[in-house]
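The next part holds the structures, each set out as C-alpha cells.
Just so you know, all these numbers are worked out from the coordinates, no wet-lab data involved. All values reported here derive from a predicted model rather than from experimental measurement. Cβ atoms are built from the backbone, for glycine too; each structure is taken alone.
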Structure 1
Amino acid sequence: MDWDFIHRFTPMYVEAAGLTLSIGLMGIGLSLLVGFGCCMARYFRVPVLRQIAKAYIELARNTPLLVQLFFLYFGLPKVGIRLSAEACAITGLTFLGGAYMAEAMRSGIEAVEKSQHESGACLGLTRWQVLQYIVFPQAFATAVPAICANVIFLIKETSVFSAVALADLMYVAKDLIGMYYKTDEALLMLVAAYLVILLPVSLLFTLLERRMHHAGSGSVRPAEGT
C-alpha cells in the first residue's frame, strides 16, 4: 500500500466528496418536494395529476439513473436543450428520488387507520386540517424509515455521476487508476470517502427513527382508547 500516494491525493477526494455531497443534498431536497407533490395529487385524487404522478413514478422507478443521466446529458442536446453536468446530476437524482419519496410518503399515509380520518371529519375539520393535524404526524413517523433509506440510497447513487464527466468521487478514483495504476489505493480512498459521508447520516437517521417511533406510538395510543 502506497501511503505517500494516499496522502498526496487525499485533498482531491475531499474536494470531490464536497461536490458529491452538495449535489446529493440538492437532489434529495428537491426529490422530497416532488415526492410530496405526487403524494398529495394521489391522496386528493386530482384526476389528471393523479394519472401523471402514477405514470411518472412507474417510469422513474423502472429506469436506471445512469440511463436517465445519458438521456439528459447526451439526448437533450439533440433537440437543442443543453444542461451542465451539475444540472443533469441534480435533475436525474430528483427525477429518480421523487418517485421513491412519493411511495414512502404514500405508504405512511395509508398506514394511518381510516377511523382517524373519520374522527377528524366528525370534529368538523376540513380534509386538509385532518391531513395536517391528524394524519401527517402519524404518517411521518411511519414513513421515516423508508425516507431515511431512500436518502442513503440516493447518496450512493451519486456514484454514477462520473458518467456525465462530473468530477465526483468515482470520477477521481477512475482518473487516478487510469493515470497511476494505483487501484488498491484509489479504491481504498473511495470507500473511505463514502463511509465518512454515509456513516454519520446513517447514525443520525437511526436516532431520528427511534425518536419518531416513540412519538408516533404516543400519538396513536390516545386515539385507540377513545
Structure 2
Amino acid sequence: MSTPRFQLWSSVGKKLLTGITGLALMGFIVTHLVGNLNLFVGSEAFNGYTEALHQLGGLLVVAELGLAGLFLLHAVSAILVWRDNSGARSVQNTVVASKGSPSKQTVFSQSMIVTGSVLLVFVVLHVAQFRFGIFGGLDYTTTLDGKEVRDLYRLVVETFKNPAWVVVYVGVMVLLGGHLRHGFWSAFQSVGLLDPMLRPLAYSAGAVFAVAIAVGFLVMPIYLFLFA
C-alpha cells in the first residue's frame, strides 16, 4: 500500500504539487500587481496601501512566512519534476515527435528551470530591497492622516530613478512573462483541469495573462523613471 508521503512525491504527486503551488503564486502575483497600481496614483495612495498591510501586524508576518514557504515548495517540486523529466528525455522526445499536432514547446517552456531560478533569486532580492531596505531607505518616513508612517513610495521612486535598476526590473519582467506563458496552462494541466477541448483556449489565455502581468509590472519602473 502506498503511503501519503510516497504518493505526494511520486511523479504525478510532484506535478500536482507544482501545479497547485503555481496557481496559488499566480493568484499572489495578480494581487501584488493590483496593490502596486497605487504607485500610479501617488505617494499617499501607495503609502496608505502599504501602511494598511503593516497594520495587520502578526497576520502579515504569518502571511509572509506562508508565502515564502509557498515559493520554496513550488521551487523544490518544480526542480524534482525537471529532474524526472530530464531522466526520461529520450522517451519524451519520441512522444513529441510522434504527435500529429504542432508542439507547444517554446524557448521559455524548455528553459522553465532557468527562468524559475532567476525569478526566485529576484524575489529574494526584491523582498530584501523593499521590505527590509538592505540598500537603504528603511528609515524613510512621512506623515499620513496625521500619523508617521514608512515612506516606501520614496524608496521605490529613488530606486527607479536609477536606470540600472530599471533595466534589471524590465528584463526580469520579460522573463516572468515567458515563464507565465507556459506555466499558466501547464499548471491547469497538472491539476487535471485542462480538458482537451479547452486546450487551445488555455494556450491563448496563458499568453494574454502573461503579457498583461509582464506589461503591468514593467511599465511601473519606466513610468517612475520618467515621470515620478
Structure 3
Amino acid sequence: MIIHKLIIRFIKHKDDDVFYSLQARDTVRWLEKEDILHAGMTVLDLGCGHGLIGGELIKKGCRVTFADESDYLLPEYRSVDLFTIDVERDDLGSLGSYDLVICSNVLEHVPHPKQLIDALDKVLDPGGLLYLSWTNWLSPWGGHDFSPFHYLGATRGHLVYDRLVGRPRIHTPFVTLFPTSIGAILKMVRSNPRLRIRKVIPRYYPEFAFITRVPIVREFLTFNCLVLAERPN
C-alpha cells in the first residue's frame, strides 16, 4: 500500500518526478507479486508519458516498447523503440502484439474510452495480459489538478476552482479530462469478448480489493482503479 506515501509526497512536492516514480516502482512490485513478470517478456507501455513504468520493467529484463501521441520520454529511454500513435484515431494493431500491455492513466484522458477498450485485445498475444488503470471521476483525485472541486460538477467545478484558487491548471473537463466510472468501464471491458477480467483492485491499496466489488461506494473510495485482464488462448 503506497497511498499514504503518495499523499505525503504530493502535499510536500506536488506531482514531481519522485511522485510518479513511486507509482512506477509500485506497479512493478505488484506485477512481481502476481508472478506476471519474467525476463525477456515483451511489454507495450501504451500512453507511456515519460516512460517511468516501462523503464522499471526494462530493469527487470523485459523487452519494452513505448507508445504515445508524442515523444515525452526521459533522455535515458530515448534509445528504446517508440511508436507515435493517437489511440483514438490510429489502428492499435499497427503496434504489434505483446505478452503484457500497460495502459496506465490513459482512459480518463480520451473522449471515447470504449473505442480504446474495444481495440486493446489487438496488442495482446493469446494469453497476454492487460494492466489497465485509470482515475475514476468520483475518486478524491477525479478532477486531477483542480480536485476536489470536481465534486461540484464537470461543468462548474473547474470554474469555481479558477475563481477561488486562481492557480493555473492543466486539465479542463471534456477537453483533456473526461468523467469515467468504475461500473461503466468494467461493463466496457466485459463487452469485449476477447478480454477476460482476472482482477479488479484499488491500485494504490490492493489489500482493500473488496471495495471495488461494492457499487457506488467503489466510485468514491477507489483512488485509482486497476483492472488486470487477459486475452484468452
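General observations
- Which of 1, 2, 3 yields 70, 45, 21 [Cα extents along the principal axes in Å, calculated]: 1
- Highest-scoring label, criterion being distance in nm of label points 7 Å out along Cα→Cβ at positions 117 and 157, among 1, 2, 3: 2
- Which of 1, 2, 3 yields -25000 [helix-only ellipticity at 222 nm (-39500 (n - 2.57) for each DSSP H run of 4 or more, over all residues; to 500), calculated]: 2
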